[in-house]
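None of the figures in this text is laboratory data; all of them are computed from the coordinates on show. Predicted model, so just to flag it, every value in this text is computed and none were measured. Cβ atoms are built from the backbone, for glycine too; each structure is taken alone.
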Structure 1
Amino acid sequence: MTPTELKTELGKAVDPQLAEQLIDEATSIEEAFLLRRWKYSELDGGRFVEVCARIVYSVDSGNLSRTKSVDDCLKNIDNEQVAHHFPERQASIHLAKVMRAVYKLRSQRGAVHVSPTYTANEIDSRLIVESVRWLLADLLRIFVTTDREQVAATIRSLARFSQPLIRRYQDLPLLQSVSFTTEEEVLAHLLNADEGMTTPMLTAVIPKSASGVRRALATLSKAQSRQIVQRAGKWLITDLGIARIEDRIVKETSK
């Protein structure tokens, strides 16, 4: 089932505009996460919850609202003094709890600091992404299909990026494409490296001539380019570099 088909099917049971927004936000968070854009995956998670809360509220209360706040939606869902029309009352309560947790974590980061091998941003983002997947899966289970395997496959296929562009083999990263230029390979690796990389690191992981890698570094760091900068011996990608490589990744993974 494609994202467009999913929007159509979900739109048969809930407001079509909210259904479209929900799938668009789910797609955005999946892509941001695969691109290791932790900040954006967290922000997209918050926007997803805003739409999700309005969907559950509208079904539960019988009053369509495309603008009601998350807090007001969740308060109404939790209120035992009003009538509720959601197909599964317990499901709506669980959905509200997860939505509240995601929204608060997005707004009040700092609670998830577990492992020294991961940045707090990545850990937070993993929790948010998995929570969003659960929320979407339960909505699809209730309104679109009861086939959990199909639901899981549909969610995995939302992002255009079918696989991580860079994987690690024996602790060394490898770009899984042979069509990138040397400059693009440098940018892809630096996008993937939170703490930056030294010149020897880059020449070790890019399977091209060391001299070519060094030329690429020189070009990318020129004043007229400014796509990478060197600080304390390590190369870091700039916003200009991020914009260039993200556009290239979209083209690569959309083939």
Structure 2
Amino acid sequence: MQLNLKKPIVFFDLETTGIDITNDRIIEISMLKVHPDGQEEQVTYLVNPEQPIDPRSIEIHGITDEKVKDKPSFKELAKQIAQFFEGCDIAGYNSNKFDVPMLAEEFLRAEVDFDLKKHQLVDVQVIFHKMEQRTLEAAYRFYCKKTLEDAHSAAADTKATYEILKAQLDYYEELENEIPSLSKFSAHKRNADFAGRIVYNEDGIECFNFGKHKGKPVEEVLQKEPGYYGWIINSDFPRYTKKVLTMIKLRNFNK
């Protein structure tokens, strides 16, 4: 089934130095833009992370320090990457938990004002796991009846993710072929940030989702314990989490 698109959607995949969204860096990004008329454009960049790549990651994706040492940094590529995403919905595989938070961190680090929260996000892995509970390679075999060649290369994984989503729409009649519906279905939680450190409760109020104040409204905690804000800002939390926390603090200050 072809996607019912009102605007272009970009499927993307990252390869990184490691799995810590706060401290690791992107070393490869591949983006596949699908237009409402079915036209496709794909671009892939190798990126110099300006730090060593974890050997455990190299074993997975095969990208070494040598391969990226002469490539542009993310900061040098950030504006054209943002431009590619501009005006599009966004999809990926395990993207809501990893790729989107990692990308948000890189944009903030590069000082490029690109708010991923303004885009509809579809996570194909969540749809798969809610329906079948498997991995990307298994998803590709299950839905597309193919073997995923060159797994863990960003370009191959991106293309496979696009094909899987189309096949999922054929397979599950209950899935609506509308990006807002797929975005809602594939969301893990109602996160206020991307890393899930701050989430919305049933009343739409931002609450902490970790530590001693888990489940408590952020505004209430900051009023009663102002130093908690400083502790988070000065600790090893994702930049986007700090940005959301600061926006809540300023909003409360301006009331």
Value 10.0, calculated as mean count of other Cβ atoms within 10 Å over residues 78-85, assigned to which of 1, 2:
1
To test your reading of the models, identify which of 1, 2 gives 3.0 for distance in nm of label points 7 Å out along Cα→Cβ at positions 70 and 166 when calculated.
1
In terms of Cα Rg over 2.2 N^0.38 Å, which of structures 1, 2 is highest?
1
On FRET efficiency 1/(1 + (r/R0)^6) of positions 46 and 142 (r between Cβ atoms, R0 = 30 Å, to 0.05), which of the structures labelled 1, 2 is highest?
1
If helix-only ellipticity at 222 nm (-39500 (n - 2.57) for each DSSP H run of 4 or more, over all residues; to 500) computes to -20000, which of 1, 2 did it come from?
1
